[in-house]
Structure 1
């Protein structure tokens, strides 16, 4: 057994000791108490859409008021090196639910949903954390944006949330929109458990929190643990006009703040208000003490300044595209009002939830994440492999983090910008195009990625480059190949006629 194996075993042993309070036995000199399923912690994911690294008060926003999320951070731990699963939506969500790099799952880009029929989706041979927790005795519920298929209508033939382990689902494929106004207001495209819902009045955040609270109060079995996956549309574009937003919140952002910015700020403040209402309900139902709550964003922002002090934006594998705000509150594990800069990622959540539930991730496939409960407790972990991101569209297309260091790379050639979605011709490009132009940054000392140290840290550069090339080759080789025939008779078939 080498040192790495020994330390890894020690880390796993430490994690087992930590977890004894919620998944195993409580042992003392006098007696051993076997915990029942009732004592398994509830798990809640609060996932926002395109929220930037500096869009919260507790993450140093200069203008945006987020008192409820600030309070959540004060009650738990703020993770300042929290990474999405990818620099854009659908792949990032696949990473969260599977614990795997999304390219392994065949989720290479976002799934267009304004028109149904795009073939890419999360296939049912992928095992999600909802399916695992359900088998472990959990009730599982999804609310809001799904974005792992192109249609929430089961008749269109693609897997639905219930096919991926959710007992209950209330949400949309992508945007919560009104078909007449095309605004994300008063949506009429929500589906509940495979059936369409009539128009619902209000803002998406308000609507999904209302339904999540109703589920807690009226639909769940109160004798069983639960997993709630609550996915907000906010603050994704298109941002509503001032007249459509809560007027008391708009008054918080008066001129000379430009109205466009004021509407963006108000959207986030209302999102914060709804999350606060949800968290208050947890308190009222006496669920707080035995509930693991994690707050995240699916990727970085498109809006300038929201990514500060990071470099880059959504769709790029710079820090600004993949590093997002992260908050975890789990009484007894997280210390109140603490900050943790250890790198954690979406791929780590499924393995961590498995540990909490006393179950295991599937052993028949590569899992890229790892249990981060030791980090949540204030310790460290040793990973089997560095964290790795890949999105083939926008340069730089790959990133790898190991310790305080991040390597980025570009693909040798680029897809035409006019081909915004995932087209049939892109599959061969993904499988064959190599990585080039590697750069190296110490993001602990240089969070803005201004100083490429590739020519200074030459030994580290070569080691990390080798690991990146190996991981890229492995992930792309495993990734599902969408056939030309999958695109037949769709607008995304761009083969020569």
Structure 2
């Protein structure tokens, strides 16, 4: 074992090939790094018992204890220590295995020294940012919750825990879920709770976008002196996060380009006319079943292995009904503030209706419904007629199975007469406005006799302050 005792960043090299150890040691020490070496996993474990390292570079295959078991052993006690795996047997599955089990990156033998140094720098920078992020974020999980994500269901709580765990890493994430389920919110939460939060979050949409426009996003276009020149999205998102929405809709020709970028950690930027090193965290999402798309030949299997290092599945809103009311109240506060209105909340009957809706459009449908209600609401509490007015049948359905029925009519139940009266009152008022206040025309609109209409208006208290107009 060799040791260079300095106060600099510390790196441990582990390989059972002495020539490889000496070669890597020389490359790193020339760059000024403090390096310790070991010729077996057992020796390395002994060293780690008395020393601390920011980065460990290890061979994947060694005698007795291989690199994966060694990494698992160290990560139990030192989870923040970064690992770079070296292998002579590079395959996509091995890469996925290495990163899923905790490695920052892997390098295939033989490799270029510059590529090795670049990977080491990225790993050390990530280690620094993770440690800094832990200090800054501290008790954020307990105090503030996950930024932008509203919900108390077990499914959402599990997603929050996973986001907190993987946000500090640079591993690619694939978020799957129906349209409107909140995939972009999860992506933005991953970005915000990472050390990259002060860098760009770049949104790249693949849904319905022509291949030519997507290619310009990936590679940029024009030259630096051109007014219309544009950098590659990888350049624009540099140091931050690239969010690829509906990645399964990306044309196969561009999937091949993405695969090369993943493999080489480099991309070609047409604006500068140069090949540049990749420095973004890639988060992808899709409303499709990715594995089915792979089987159909619509999505490359080798690219799937690259983007699906960490998988997050966002359940539809109908499968997490505990989140409906907290989300609705959040959107009510949000849109009330935007319109300058003071609306205190929803009455109990409205809440029951919201809980029974199928929400095929998920969180997006809920927010748009609340936005419509706020724009039309004149009361300080939202009542059933306000909700019914904004929902087009048959999209809004109250399920009639036994379990759902029990929930609708649990406790005190719904005040049927009050809700019907409120709806009748608003319906008549709307018809009166449409007819310019004429009772005769209103009766025609409602297909009632004038006598029946006047009776209903008197019963509902709509005649008291009215002047006779016809």
Structure 3
């Protein structure tokens, strides 16, 4: 394969991954339109996303054992073809049941795409070019969540909801043709099907499904609800069973020996926490802009493009730093920037808007690739060819599971804390607290630190939505601070990224 063909094929793979990640966000921003179009019951609506996410994490885990069967190029081509066909199925769904089925297939195919791209970058290119491949794939992987709301808002504003899925068709066909023709880095071994540990695959798939369902349902139903307790009981049992099979099977579903490498384990841990921050922030900001500031999906998307722009503009600096400085230093600097951007968001008021949100987004955008590039390189560089798929699957799985937990943290805090904060604000306002009145946005003339006395029903009706918005803002602020401080605490893992001797990245490749 010529160098040009390798870059063309890998670029096509990266675009396919961009499509798969983008799809989650553009659909999330347009769920009300899909609900209205198919008359989806409210209690079923979240399954449009949940079915995709469950299938995605299962597929990410399984790419390590599917790659030898189909080959790197074969697995990716099959996955992008399945993703494209299921996108057509989603667009043409005449019922919500068919839509959820197609979304499940779409999620499984999308999940197989993501780790395959990163492992392909280390199979296609020599060590000197691997950082450039990671930069290309990493940039598109983290750019998709920030552009998704804008694109989703634009599509639903200009067209009907099926176009959320039909936009995948033409690029999907082109990517499938290019990768099917150009990507030839290993050979398929169909006989490897018989060596897959089916028991471990079933147990760990059920475990991942239970984790996703727990994180999806518990924030609303309560972490002590019977359903949540059932998932909490099943997860460790299924996990222990699956890991025991991986340890004893001659061809383990997951090569647990990867985690004996201190640097790989630390990279996975940091990817987990970073995923919580990345996906939590992309989920939390639209909540604030939509509920408190009453922006529509297109306006939200335009505001959120600031982070994507900062990421693109900082990409050359991130690539330079990743090649010149030790990985631990680069990752630590990126984590500090990203955590600072999240903590800065933790002091919003109900009147904060695009201008106030700009600098925190720039901080996070500049930090993204400074975190992702060194962690990906530590996890994948130097891995033997037969372990690359497993290594890529694990680091991507950790990031996605971290993202699911980050979203669950946001939901739990906003659901549980907002009503309590609203009651506390109401009591302080009744007591004449001037600072609370200013935060809520009420005229200060009546607030002098003394009780207000009886309040008319008309005044209560006027003030209630303002209190609700203010309480939601305070709850969102708490979520920002929790996620930001979690990233700060994860800096304790940074020393584990250091090599046994102090070397530059070029020495490690």
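Only the coordinates and a few stated rules stand behind these numbers; no lab work does. Just so you know, these numbers come straight off a predicted model, no measurement behind them. Cβ atoms are built from the backbone, for glycine too; each structure is taken alone.
For mean count of other Cβ atoms within 10 Å over residues 183-190, the highest value in the series 1, 2, 3 is held by structure 2.
With distance in nm of label points 7 Å out along Cα→Cβ at positions 55 and 167 computed over the structures 1, 2, 3, the top value is the one for 1, the highest of the group. Thinking of 1, 2, 3, which structure, once helix-only ellipticity at 222 nm (-39500 (n - 2.57) for each DSSP H run of 4 or more, over all residues; to 500) is computed, gives back -8000? Clearly, the read-out refers to 1.
Can you rank 1, 2, 3 by FRET efficiency 1/(1 + (r/R0)^6) of positions 39 and 303 (r between Cβ atoms, R0 = 41 Å, to 0.05) and just name the one with the largest value? Present the calculation step by step, with values, prior to reporting the outcome.
Values: 1: 0.45; 2: 0.65; 3: 0.85.
By FRET efficiency 1/(1 + (r/R0)^6) of positions 39 and 303 (r between Cβ atoms, R0 = 41 Å, to 0.05), the leading structure of 1, 2, 3 is 3.
Quick check on the output: 19, 41, 25, 12, 4, 0 is P(r) over Cα pairs in 20 Å bins from 0, in percent, derived from one of 1, 2, 3. Which one produced it? This value belongs to structure 2.
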